[in-house]
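Derivation of every value follows stated rules applied to the coordinates shown; laboratory data play no part. Bear in mind that the values here come from a model prediction, so they are computed numbers and not experimental data. Cβ atoms are built from the backbone, for glycine too; each structure is taken alone.
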Structure 1
Amino acid sequence: NLRSSLSAMYQVLCRMPERCDPYIYFHRVRPYIFGWRNNPSLPDGVVYEGVDEYKGVGQKFRGETGAQSAIIPAMDGVLGIEHERDELREYLMEMRTYMPPAHVKFIEAVEAGPSVRAFAKEVKRPTITSLFNTCVEIVGDFRAKHLEYAGTYIHAQAQATPGNPSAVGTGGTPFMVYLRKHRDETRAQLV
């Protein structure tokens, strides 16, 4: 069921420090996944030689980020968790261009379908409300843990090179502000 799946995802996320050291991540992994957009070390992007489509023009792709996964946007859609239309939301919508097209269609279908939140509000049954709120709380906890890790693995680490700024996430965004906002918006969706 949804609650146990969300709980399992959260438990796996909580295990990250077991095998991922913040120093190693920041200094040895992150520079390779940072991307070419908003990267001061690559102001003109990266030229992909032999790719006719790019015509020798430097490309500025975003770095690898969890926002390129369909999992959390799909959970938001199922649960009816809404986020303000702002710079963060626009960034997350842009990340869908990095997803497989079938994943984007799935998210859009879930968002267009009936939400569990609307159902829980309509039926006003304590058991359903409790189950719904538990799911939202787990998504909120997931986002809080992600924010905690972003602080530990990125923000708290010393800035090693100009191409690895600690105030900007791998997607090229001011991640601490965004992650905190998404956590708070999620928790505000309880019924």
Structure 2
Amino acid sequence: MQSRHYGVWPQNLPYSLPSVASSVYENLTSSSKSSPSSIAIKFYGKGLTYSDLYKEVKLIAGYLSAFANVRQNDRVALYMQNSPQFIIAYYAILAANAVVVPVNPMCKSAELAHIFQDSQSKAIVFGQELYNEIESANLNIKERQLLAVTYADYIGENANIDTPPSVRAKGTNPPCPTWRNALEMNFSAP
């Protein structure tokens, strides 16, 4: 049963993949050393190099560990659109030895309540436009650390790209620390 597909498998490809010796986070570390000035992320006209990506990952990992008290195997929810912050937070959660809980940004409050309770997420990194959904989920927010993301922080100044209003929106000041606050706290990674 496991080999039925071999008959239609491309002849020049192996049937299995070799075991990987490094983690996803270790791959980022390696890329930041081997190609520090190469562009890792391009977002609405702004490029983020591997070196800058790695630095921000370490700062957010430090924030999660020191300020949000995230420990090994704790779960951290990512509730936002595709953005540089999603990528940075994903790696930062891994760097903090925690578990990433990706949450579809189209989820509404009833779904969120279930997801956050079921996953036992200790912290939630979210797009600022989604705060009302978190608030409406009737979570005991005091039990969780929140970190608000403003997508506009990563838009290039001279972007000649049609940028959606939700991405251009400046900070709406939800009652919790913002991404920029977390970076400025300058915590070192665990």
Structure 3
Amino acid sequence: VHEPQEELAFYMVLKEMPKQATMLELGAYWSFYSLWFHKSVHSPKCFLVEPLLSNFNYGKKNFSINGCTGNFTNAYVGRSSGLVNGNKQICVDKFLKEKEIDHLNILHSDIQGYEVEMLHGADKSLSARIIDYIFISTHSNQLHDQCINLLESKDYLILASANLDESFARDGVIVARRKEMKGLDCINITLR
């Protein structure tokens, strides 16, 4: 167990997934959560984004070793899409449009301090209610609070939350879902 609170929450949310569910993993070094999703959901669709080429290749290799298929993109994640300092960057809204994803069951993000930028880049998708569950690894307590405020302002219910002081892992974690959607109302995670 690497991230016990997040893994418990992910396990609980996986039980809510329908057949042919779609997941987007932002920060897909090991592709751990997408692999778990792929092995748990019937006919899944997995999209993975990772900026660092060595990590990107590890994720692809893990998928291959485990007999899974996914759609991999080598890019950073931010508020907008394009070239930033010579590097490809995607935003969630444009990525979903380009990949013709009209509904996302899980958005999982572990992007090393760019979580608020990612949420701004997902503004249209959050407003359009096309993302069901959101997992965010947070990298400071300030970012953690900002993410919660942004999610709540978009009418997402916080199911579980552990900031860096409360987490048993190196990152904090937030799990949220669309308020109007039937599903889990709370995921009880132990806090440190």
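Calculating mean count of other Cβ atoms within 10 Å over residues 17-24 for structures 1, 2, 3 picks out 3 as the one with the greatest value.
P(r) over Cα pairs in 5 Å bins from 0, in percent, for residues 73-144 alone computed as 3, 18, 32, 25, 16, 5, 0: which structure among 1, 2, 3? Only one of 1, 2, 3 returns 3, 18, 32, 25, 16, 5, 0 for P(r) over Cα pairs in 5 Å bins from 0, in percent, for residues 73-144 alone, namely 2. In this comparison of 1, 2, 3, the computed figure 24 for relative contact order in percent (Cα under 8 Å, 6 or more apart) is attributed to 2. For FRET efficiency 1/(1 + (r/R0)^6) of positions 9 and 89 (r between Cβ atoms, R0 = 30 Å, to 0.05), the calculated result is 0.85, so let me know which of 1, 2, 3 that is. Structure of origin is 1. Tell me which of 1, 2, 3 gives 63 when you compute percent of Cα pairs over 12 Å apart, for residues 49-96 alone. This value belongs to structure 3.
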